[in-house]
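Rule-based calculations on the coordinates, nothing more; no lab input. Since we're looking at a predicted model, the values are computed, not measured. Cβ atoms are built from the backbone, for glycine too; each structure is taken alone.
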Structure P
C-alpha cells in the first residue's frame, strides 16, 4: 500500500524502489545475468521495444538498474533516470543523443576535465559548435545564444574551484531561446541541490562520488523527463556504457545512507573551510559555504548545504603545496571525491609534463600551482583540522 502523503527525501532513499512484487528479501538480490527468458515470442518482442526494460537484456536494462533509477528519479524529482557505467558514460550519451551536426552548445568554461574534453575535442569533430562562457556572468550566457543553440550545459558547484552558476536565471535564458538545459549536480548531490526544481531539463551525476559514497564503484546517471531519458537511452545502448549489476547494487546500497553522509560532509566541509580560511599559510579558500565566496548569495539561494569539497591555495609555490600533501597523515593523496574518507589532490600536478607552459595553461583556467583540492570525508572534523594544521605549520 502506497502512503497518501509525499515522503521525505530520506525516506525515498530507502523505499522509492519498492514494488508490490518485492519478495521476502529485505536486501535486494543481485541479478548477475546478461539475459532473461520470456514465456512467448510476443513478450520478447515487447521487451525489445520497451526502453530500459528490466528483464530483456542487461545492456538494455536490469532489475538492479531499475531499482537505482527509481531512487535517483525520486530524490532528484524527475520522471525517470538512466544509469551508466561512469559519469562520462552518462554525459557522453546525453550529448550525443541531443546534438547533431550544425547544432550549437553554450557551456560554462569551468567544467570537469572529461566534460571539457568532450566539448572541445569530440563534439567539434562531428560538426557541433561550442561556445564557452564565464559561469558567474549570466549576461554572458545570454550573449552566447544563437539561433541554432540546442543545449546549455552547466556545472554548479564546478570542479575544482567551486564556482557557482545562477541556475534559475540561465534556465530562463535557455527557455526563451528554445534550448534544453543540463546541470552536472555531482558536487552538490540531490541532498544539497535539486536543479529540476529550478527548471532544468536534465541532471547528470558521476555516481562514483557522493551517490555511491564509498570509493568502491564507478557509475553515472542522467535524470529528467521520461521523454528525454528514453531518447538518451536509445543512444546509451549503442554506446554500450552499461553499468554492471553488482555496481548498480553497490550504488543502491550507497544511496540508502546519502542523507546521513551528506549531513556530515556539509558539517565537516564548513568547519575545515573556516579553519583553512583563518590559517596563516593559506592564501585563499574556495568554498561556497563561506561568506567570502563571491557567489555565496547565489549558493545560499539554490543550495540546501555546501558539501565536503573545497579547494585552497597554499601561501607558497607548487613545491610547497606538494610538501603539504606529503606531510598529511590522515588525509590520503588520491583523485576523486565524495567518499567517506578524506582525499586531497594537487590539480596542477595532473597536467602533463608540468612546466612553465603547462603551469601557465593551468593558471589561465584558475588552477594555480599551489592549489590543493580537498574532499572532506566523514571523519571527526577536529582530527582532520589537526592533520591539516600539522602539515601546513611545517612550511
Structure Q
C-alpha cells in the first residue's frame, strides 16, 4: 500500500502544483469581472437616469446566467473534461466583453444587459470547472485551505475591478475600453488553455466505480443545507457590493469616485487579506470554527451598517468584507464533501445557487427606492449571514488531526 502524502498539493504520489497555479489565474479573471460590475450599477443609474432597482438588472443578467448555464456547463465538463469547460467559459467571457463595443456605440442599457448575460454564461463555465478542480488537487483534508488560497487571487480581482472601473467610468472614459482590454486578455488565456493538458483529478480521489447506483447529491440534507447557505451568501455579497457606492454617497457624503477607491482598497482589500489569512488559519484551526466566526463578524458589522452612518458605518462595512472573505470557498468545499462521489453534478448544482446574486440586488434596490433609506435594504444580507452562522454551528468538523 502506497504512503499517503499529507500535503496541500500532493496526494498518493501525485504533485499538482503546476495545474493549481494555472487554474488559479482564472479566479482573478472572474473576480475582476464581478468587481467592475459593482461600478456599473451606479454608473448606469447616472448614464441612463434609471432607478436603483432597474440598474440592479445588471446583476440579474450575470447571476441569472449562473442558474441557466450551470447544468449545461456541468454537462460539457462531464462529456469533454475540465479543460474544454474552461476554454468554453473563456470564449463566452471574451464574446460578452467584446459586445460592449457595439453596446457603447448604441448606448443601449438593454444591449449592455444582454452582453453581461453572455459574459455571465462564460463565468459560469469557469467556476463550474475551476472550483471543484481546485478542491481535489491535493490531500482531501487540505481542500478548504487550497480553495481559500486560490480564491485569494479572486479577491485580488475584486480589488482591481472597482479600482479600474471607478477610475475610468467616473472620469468619462468610454465603457467599451476596459471591456475590450479584458476581452483581449481573456482570449489569449483561452488559447493557452486550449494547448495545455490538465491532469485528471479523479486519479487523486480514486472514486469507487463499482457501484451501479447514481446518487443525487441534493437528496443529502447536509448538501442541501450547503446549497442554501451558498445561495444566501452570494445574495448577501452581491447586495452589499451593489449598493456600497450608493450607501457611501448618500449616508456618508462620499463622492462616487472616492467611494469606488474605498470599495477597491478598503472593502475588497480586507476581503482579499481575509482569504489569505483564512486559508492559512484552516491549516491549524477547524474550518467550521473559522466560518462560524466570520459569519458572526459579518452579521454584527451589518447590524452596525443598518443602525449608523458616517465613519462608523464605513468602518463596519470594511469589517463586513473581512467577515465575508472565506465564506464562499469554505461553504463550497463543505458542500462538495457532502455530495459523495458525484462531484461534477454537485458542482453544477452549487454554481446554480449563485442565482442568489440576481435576486438580492433587486429586492434591496426596491426597498431603497420605496423608502428613500439606504440603510434598511441591508436587513436582507443580515438575515443571510445569520443562516450561514447556523450552518457553520450545526456542521460536524471534517478536519482530521
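Tell me which structure, out of P, Q, gives 1.0 once distance in nm of label points 7 Å out along Cα→Cβ at positions 160 and 192 is calculated. All intermediate terms of the calculation are to be shown ahead of the outcome.
Numbers: P: 1.7; Q: 1.0.
So the calculation was done on Q.
Rank structures P, Q by relative contact order in percent (Cα under 8 Å, 6 or more apart) and report only the one at the top, that is, the highest.
Numbers: P: 16; Q: 27.
That would be structure Q.
Comparing structures P, Q by Cα Rg over 2.2 N^0.38 Å, which one has the largest value?
Working: P: 1.00; Q: 0.94.
When Cα Rg over 2.2 N^0.38 Å is calculated for P, Q, structure P comes out on top.
4.5 is what came out when distance in nm of label points 7 Å out along Cα→Cβ at positions 256 and 344 was calculated for one structure; which of P, Q is it? Mind showing how you got there, number by number?
Values: P: 3.4; Q: 4.5.
Only one of P, Q returns 4.5 for distance in nm of label points 7 Å out along Cα→Cβ at positions 256 and 344, namely Q.
Which structure, out of P, Q, was helix-only ellipticity at 222 nm (-39500 (n - 2.57) for each DSSP H run of 4 or more, over all residues; to 500) calculated from, if the result is -11500? Write out the running numbers ahead of the final one.
Details: P: -11500; Q: -25000.
Value -11500 for helix-only ellipticity at 222 nm (-39500 (n - 2.57) for each DSSP H run of 4 or more, over all residues; to 500) corresponds to P out of P, Q.
For mean count of other Cβ atoms within 10 Å over residues 40-47, find whichever of P, Q sits highest and give me its label. Present the calculation step by step, with values, prior to reporting the outcome.
Working: P: 11.6; Q: 19.6.
Answer by largest value of mean count of other Cβ atoms within 10 Å over residues 40-47: Q.
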